[in-house]
1. Any idea which of I, II comes out highest on mean count of other Cβ atoms within 10 Å over residues 55-62?
2. Given that Cα extents along the principal axes in Å, for residues 151-190 alone, derived from a single structure, equals 34, 19, 12, which label among I, II identifies that structure?
3. Looking at structures I, II, which one was distance in nm of label points 7 Å out along Cα→Cβ at positions 87 and 127 calculated from, given that it came out as 3.7?
4. Upon calculation of distance in nm of label points 7 Å out along Cα→Cβ at positions 159 and 231 from the atomic coordinates, which of the structures I, II produces 3.0?
5. With FRET efficiency 1/(1 + (r/R0)^6) of positions 175 and 247 (r between Cβ atoms, R0 = 41 Å, to 0.05) as the yardstick, tell me which of I, II scores highest.
6. Any idea which of I, II comes out highest on volume of the Cα convex hull per residue in Å³, for residues 15-94 alone?
7. When you work out distance in nm of label points 7 Å out along Cα→Cβ at positions 23 and 135 for each of the structures I, II, which one comes out largest?
8. Using the calculated result 2.9 for distance in nm of label points 7 Å out along Cα→Cβ at positions 223 and 239, pick out the matching structure from I, II.
Structure I
Amino acid sequence: MTLRLERQGAVAHLLIDRADKRNAFNQEMWDLFPQLLAQAMADPAVNVLVVRAAKPDSAFCAGADIGEFATGARDREWRAANQAAINRVQHELARAAKPTIAFIEGDCVGGGCGIALACDFRVAGPKARFGITPAKLGLVYPLHDTKLLVDLVGPAQAKRILFTGTLLTAAEALAIGMVTLLDTDPAAALDRITSELVAVSGHSQRMSKVMVQRILDGQVADDDTTRAEFAAAFDGDDFAEGVSAFLAKRPPVFR
């Protein structure tokens, strides 16, 4: 399988396993990704999803399979189906209920960079490189994916990345906010952040994701829905456990 899901404790790993093609995505992979994403989100034992290359120290994803794309793009129906599948991956990953992490040790380019941008966090090693390259192919990056980039790095840096198609080093990507954590031992950094994420309230995380997305989509003030969500948390099991653990001076155990 070019994509598969594996679970280690409370962390699910969505593995990209096409190293001979630098983990480039073909149509079958774009179609399969949402199914595996939904499976991870529906599993009550999973608190965090990590998207990563199956082979250590390899490319995260070189983007779309250009060989397939160059042939298929001449067919209007194939092109529409391909774009719909990519849009679905990006939209659903960006709005996944649980925290998501892109773990990047090598090249993260084009559609692969889009997948990383749609995750909540990007953990990278020093050999990672980042690029969005439609300018090199005479193409246009989709609006949704462009917004993910602008929201993350700002319009000026987004323009530089899109206008030039240049590859950024991991250090450059960190400096502009594209990378969340950069470490010479990226696996250790990944372990640290996943440990932090699974130790706290999943309900708080899920609702915080919803709130952040509303802000990114343009909401600037509370409404009846957000006020109700804020109030409802005080009646929740996680709040009861959090207070009980605080008073007892013990780590909370959220379910």
Structure II
Amino acid sequence: MPSELLTERHAAVLVLTLSDPASRNSLSHQAIAAGIEALNVAESDPQIRAVVLRGDGAHFCAGGNLQGLLERRAAGPPAQVQMIEHLHQFVEALHAFPKPVIAAVEGAAAGAGFSLALACDLIVAAEDARFILSHARLGLSPDGGATWSLAQALPRALAQQLVWLAEPVSARQLHQWGVVGWVTDNGQALAEALRLAQRLAELAPNAIASGKELVQQAANRSLAQQLSAERDHFIENLFHANGAEGLAAFTGKRRADFR
């Protein structure tokens, strides 16, 4: 039975759970399609302020299903092209989503599972979490945007090491490299991710969206272009209702109530 995507609300936070523990939550067309749809719905719902992506049970996501890969190889390139493009639509949806997305990682985040974690804005990982781009062991190359994400986050030699050697790297190591933001006790990644998501949910959604867009686009812009973008976002947010509320709350020494 292919993996599915489960959804659950925790106040202003939507939790998306990749679910097929028997396969370590390997990806399926159904789960990917449900993930894209869930993000589309959450984007238009003002009551949802943040999203947490996790795996069901002891692991985050093992990436592609090996049996499915063998079947698509037998069927010819078009079947695999369709699967990869579908995965990449999910990755693009995670990057384009204007609200915070936090990966809560327990156990293995392998192959495209590692790619999905990297596509999230922040990663909370348990002490026993292991991340691996296992493609090279199979004579393959990464997908899901992993090479782009790692090249953005790490020096070239470190990114190349992860791609070529296909060796598992710990949550602690990725935390030292700045890829993982928080390392928790085993079994506590979701709880910590929810605490973080709730903190972010209390901030102004317009400012959160601006911050995400500015950080994502900075590497593609010159300094002059980035300064112009910062100016435009600042002006837009200053004259937003949440800008007025934030300033009034600060001067009034009270907690802001952002909408």
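Computed from the coordinates by the stated procedures, all read-outs in this text should not be read as laboratory data. Just so it is clear, the structure is predicted and the values come from calculations on it, not from any experiment. Cβ atoms are built from the backbone, for glycine too; each structure is taken alone.
1. Values: I: 19.9; II: 24.1.
That would be structure II.
2. The correct label is I.
3. Numbers: I: 3.7; II: 3.2.
Attributed to the structure labelled I.
4. Working: I: 4.6; II: 3.0.
The structure behind it is II.
5. II
6. Sorting by volume of the Cα convex hull per residue in Å³, for residues 15-94 alone in descending order puts I first.
7. Ranking I, II on distance in nm of label points 7 Å out along Cα→Cβ at positions 23 and 135, first place is I.
8. Here the read-out was taken from II.
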